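The structures considered in this document are given below.
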Structure I
Amino acid sequence: MLNRYRWALEALLDRLVGANIPLDPNSLTMIALLTSLLAPLAAWLGANPLLVALVMLSSATLDVLDGYVARKRRCATSFGAFLDSTSDRVADAAYTAAMMLCGVLKPAAALLLLTAEYLVSYA
């Protein structure tokens, strides 16, 4: 469904960053993953929920960039796709934990959200 809007996002990214990102797609994926893990840590340490949300937004932005860079440089690989989808599931869990720790989600809602996130099919 979102693929039909990919052209608009890629046009925006072309204007903003072009191919000037000095990292390879897998490095961007790993940085996005590590950044996503900072969100529940920040929430657990009592950070302002707005800061936690900004960390989550930063991670999600990096997650968009990895695929963009792979397509622009024509260096997409099956390993990169696997790494990206696996790190997405870890990030989903991290975001859910962060929202629960910030008091945005109750534990039962977090469990339902995680269940829905893990039912996503990549077939």
Structure II
Amino acid sequence: MNSNTKQKGSLYLTVLMVGLLISIIVGVIGIIVSSSNLGRGLGDSLRAFHIADSGMEQALYQKKQKTLTEYEIDCSADFDDYGISSCTILVEYDDGNNIESIKAIGSYNGSQRVIQLE
């Protein structure tokens, strides 16, 4: 083998190794970015759950105080400092005007969680 052929082989091997290394790095970065987005979504979901839970507590308090009379209550004003969030309480009554179920819906940044009591 002459030195020219050895150089071509070395160059080919070097390009192959660099390509493989770049592929591995891009794959690892992709995994890190996707897990970061998953973690953010989990945090948003948890905040949405807490908003729904707070809405349910508000509904139960109003029920105890006998002031829960509406069918739909917007409790979003309580969470203005959360940013992109909303809270809605839905109350269903039976024919005797007794509360049949209470549903609290909390949402935050696109994630939505519901708590329902029957």
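Using the calculated result 30 for relative contact order in percent (Cα under 8 Å, 6 or more apart), pick out the matching structure from I, II.
Source structure: I.
On mean count of other Cβ atoms within 10 Å over residues 43-50, which of the structures labelled I, II is highest?
Max of mean count of other Cβ atoms within 10 Å over residues 43-50: II.
Comparing percent of Cα pairs over 17 Å apart across I, II, which structure shows the greatest value?
If we compare percent of Cα pairs over 17 Å apart over I, II, the biggest value is for II.
Work out which structure the value -20000 belongs to, where helix-only ellipticity at 222 nm (-39500 (n - 2.57) for each DSSP H run of 4 or more, over all residues; to 500) was derived from one of I, II.
II
Here distance in nm of label points 7 Å out along Cα→Cβ at positions 67 and 107 has been calculated and equals 3.4, so which of I, II was it run on?
This figure was derived from I.
Laboratory data are not the source of any read-out in this text; all were calculated from the coordinates shown. Since the structure is predicted, the reported quantities are computational estimates derived from the model, not experimental observations. Cβ atoms are built from the backbone, for glycine too; each structure is taken alone.
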